[in-house]
1. Using Rg and Dmax of the Cα atoms in Å, for residues 58-257 alone as the calculated read-out, with 19.5, 73 as its value, let me know the right label among 1, 2, 3.
2. Work out the source of 0.25 here, i.e. which of 1, 2, 3 gives that when FRET efficiency 1/(1 + (r/R0)^6) of positions 138 and 234 (r between Cβ atoms, R0 = 35 Å, to 0.05) is computed.
3. -23000 is what came out when helix-only ellipticity at 222 nm (-39500 (n - 2.57) for each DSSP H run of 4 or more, over all residues; to 500) was calculated for one structure; which of 1, 2, 3 is it?
4. Can you spot which of 1, 2, 3 the value 42, 21, 20 was calculated from, given it is semi-axes √(5λ) of the Cα gyration tensor in Å?
5. Computing relative contact order in percent (Cα under 8 Å, 6 or more apart) gives 25 for which of 1, 2, 3?
6. To test your reading of the models, identify which of 1, 2, 3 gives 4.7 for distance in nm of label points 7 Å out along Cα→Cβ at positions 66 and 154 when calculated.
Structure 1
Amino acid sequence: MSAPRLEIDLDKIHHNARTLVEQLGNRGISVTGVMKSSLGSPEIARTLLRAGVKMLGDSRLENIEAMQQANITASMMLLRSPMISQADKIVTVTDLSLNSELGVIRMLSSAAKAAGRTHGVVLMVELGDLREGIMPADLNDTVRQVLCLPNIALKGIGTNLACHSGVSPDAKNMSELSRLADSIEAAFGLTLDIVSGGNSANLDWALSCTNTGRINNLRLGEAVLLGCEPLHRQPIEGLYTDAITLIAEVIESKAKPSQPWGEIAQTAFGIKPPAGDRGNMLRVILALGHQDVDPDGLQGPNGIAIIGASSDHLIIDSGEFRLKAGTEVRFQINYSALVRSMTSPFVAKVLTHTSKNRLL
């Protein structure tokens, strides 16, 4: 079988998704399945829908189009703030989008009117992580203007935490989002269908707090696919953390000095190699590099340490393992490694379902 490759266990993904859908459903929270890290895989999309996910979200229109061409009929949410240049396509391909710019929403309104469609909008609120979001003090004025736009339906409000600045979802900021939802409904005499509290980083809060307030939606990707929470990268109880595994092949295995010789400058990626002479060691090279994956997001078997990587080569200290050329090494991956390897055309994707493998 070709390498490098991702082995994707659909049964484990189904279990993770179903478990989270049920646990959050008991708290009145629905799950939007985030597809961007799987490159809009129709097989993974179908797995999430079978597990009870009601809506799918992606940050790339190309992925959403790929799912629709594969006859995925779920409601589709555009997760990244829309680009004006894509307004016409957005209103025809997606059902709703996350927004924070009035000028963009006005263009979506014009595009939706021209297409004879109504486009749903979720207004994103800034609650401290300093990525996208309307400042809370400006929210009512934004709502007032959005409600006047033709062919735009205000579906709700949401926020994003822990992505840019690492701000954790907690009782304080989630209560603030609930308060803002109540305030909008009281001020404008409407009902918000969606109050989206955030992403997989919200799970600790959502599953442990006594009161989830108005939060009725979370956008989950990492927790479903990798079985861990993003705040501290800890496994989530009851979920599989090995639903997706990266396999690479050894292309060289030799005893070499642990320290380079000659005048030392920067590496291909601008990093100076670490100092420290350990004498001769078995240095193993795998056919995998920065072009395929984020090497910092790989965790090898016990006893194997990653020394470094270039564009096409991953260098490891194999310790007591005597790995010959042609041997395969399996790695667990974090979210960064998953995103890059899923989008690499040089990494094969192999789906496992009922003990049968097939190439994507």
Structure 2
Amino acid sequence: MLANDTFHIAILPGDGIGPEVMAPALAVLEKVAAATPRLKFRFTEAPAGASHYRDTGSSMPQSTVKLCEEADAILLGACGLPHIRYPDNTEIMPQVELRFMFDLYAGVRPCRLIPSVPSPIVGAAERGIDLIVIRESTEGLFASMGKGVVSDTEARETLLITRKTSQRLFDFAFRLARRRKARGGRGVLTCVDKANAFKAYAFFRSMFDECAARYGDVATDRLYVDACAAMLVRRPWDFDVMVMENMFGDIISDLTAGLIGGMGMAPSADIGDTHAVFQPCHGTAPDIMGKGLANPTAMILSAALMLDWLAERHGHDDAAAAARAIERAVDRAFAAGLTPCEFGGRDGTAAIANAVLRALDA
């Protein structure tokens, strides 16, 4: 961290609606910083994404990588456009490249139902939904990205699970469950796998069991991924923290986002031992780009996640308080009747941003 409590944040607006949702998040960060004497930011913007690849042949320049390496945290809009692809027809995904560059093994996908936001789950408004998916982000099936073998008759990809990464992932997940318990939550950690069918997942579960023995104060559970999916759409309030392999996490985190209003409400973080990237779960939505319809809530809540991580990493209580202030402001804005366009309302990017900024004054 820089002197005078100033955090240097790398800003990668990305493609499509990425820059549109980034602007409100920065406005919110600037507002909480203005109200917090010991909290300051220095923002440095840099290119990354499909548009940069189209213009230069690279998803991001080396200067962006260097900035991300030196910054205290990385705030990413959304990257990729469906009509701009690599020669092998895969999409441009610097967000995934950053995970491998900086060993961001813990994908954190919070799922919290905000007041007045519709959920497809009967009883969710009364019971509440507040869970977190921890997705391993550097191995699993994604370790094969760009390495698959394709012939005229078959295609093969290789799933990878290592002891080193899994142990770090489980330690991260157990510590998170312990913190949530200390704050009044359930503090239950569920391992989600397919250990009944694949040796790799049986190995994954065995390491989870080994780690559980070191965290006797944290309650644990184990579920196969198919059973987990069925339970999530019936009783999501029964879950607290879930940890799983990369591809399962990719799918289950989208499912949980659907429980709380969709991708526009779902923040995320990819965290390693020294670096972290914070971004909304949604994509670049080129069909609504430039129309002022994009929901910036997930981006704003990702900024709050960033403050939480900075607070824990640097022992900065004011950053943690600012994160709570942002979350409360989002809750107040929606409880007061804010209705984004994807919910059938009239509130677009500017209306949502202004409502949250006004709620911060409260």
Structure 3
Amino acid sequence: MISLSEEMTDKNRLLVLTWMVGCGALVFCMVILGGTVRLTGSGLSMVEWNLLMGVIPPLGQSGWLKVFGQYQQFPEYLLINSSMTLSEFKFIYLMEYAHRILGRLIGIAFILPFVFFVATKRITTSLLPRLCCLMLLGALQGGIGWYMVKSGLVDDPHVSQYRLTLHFMIAALIYGYMFRVITGLLPDLTMPDSPILKYSGMGVLIIILLMMTTGGFVAGTKAGFIFNTFPLMGNKWIPSQMFDLLPYWKNLTENPVTIQFVHRWLAILVLLIVCLYGIALIRLKALRFVTYLGAVIILAGCFQVLLGISTLVARVPVHLGVIHQGGAFILLTLITISVSAFFPKLYTKPLI
């Protein structure tokens, strides 16, 4: 049985807070790199998953020819990239390699300090289960990542939009939960008692996660490369192809037209409720930080929608697509912090 304190000193709280912020920053970098891997078509370049040996890149010309030969046996090369040169393969391979190495680095950056903090009793009993949950989610995410890649190593050289969205949303869950922990360790960020704002903020958070889920399906079905006009889709408000699939529910997850339609108008809804929520935080007239937070939430919501429209109209260039994905996580960060501030701290009074 692990015996931990119910209280946390200021020094220990600062150490744990710094560690969690660092892990959150690494996860954000992972999201950005993951988006870049997807948009550059690099995700299926590594056809094997080796937890330990996978950290060693190809060494020398013979090593590169070996992994290139492995790649040439799979559908992406045979059906799409049959004219690819070795130098072109090196680029997509190194992109995916960096993605996997960063994933391992995040695991190390989380597990080693976690073991140290538990062994030295620097965390509280209220914090321990949350950290264990994050560690389990991280391990699950690694397995889901390979489960996603495997779906593109069969007859159809495209990853399943279901598996890609699951992978993306587990990343959002890990990241958001990290900022719940971070907010719980901030000593001066506490919202006044306002049940309406507390639960409306949770509603905003749920809708943002729903919008991010539809974004995963947009990425998985490449729905961003069609109907590159706004606000009309082509010359119509509601395209005729929206209900082509039977049963009708499949259109929500397999019909790119329907998926884009839902995502673009859900984004407008999110903008509206985010602005209303930000205004409510400003009018709360609590801490100055809360007022600033409300204003930044409004600006982030507006920027994200404008960025999404720009990405669509420009036919999803890599740099805009990656920034748009990062913008979603920034908005998630801000809403998570504001909602988490209504909940109890993850430590009791600091020891002086």
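1. Value 19.5, 73 for Rg and Dmax of the Cα atoms in Å, for residues 58-257 alone corresponds to 1 out of 1, 2, 3.
2. 3
3. Derived from 3, not from the others.
4. Label of the source structure: 1.
5. Attributed to the structure labelled 3.
6. 2
Computed from the coordinates by the stated procedures, all read-outs in this text should not be read as laboratory data. Note that the structure is a prediction, hence the values are computed from the model and not measured. Cβ atoms are built from the backbone, for glycine too; each structure is taken alone.
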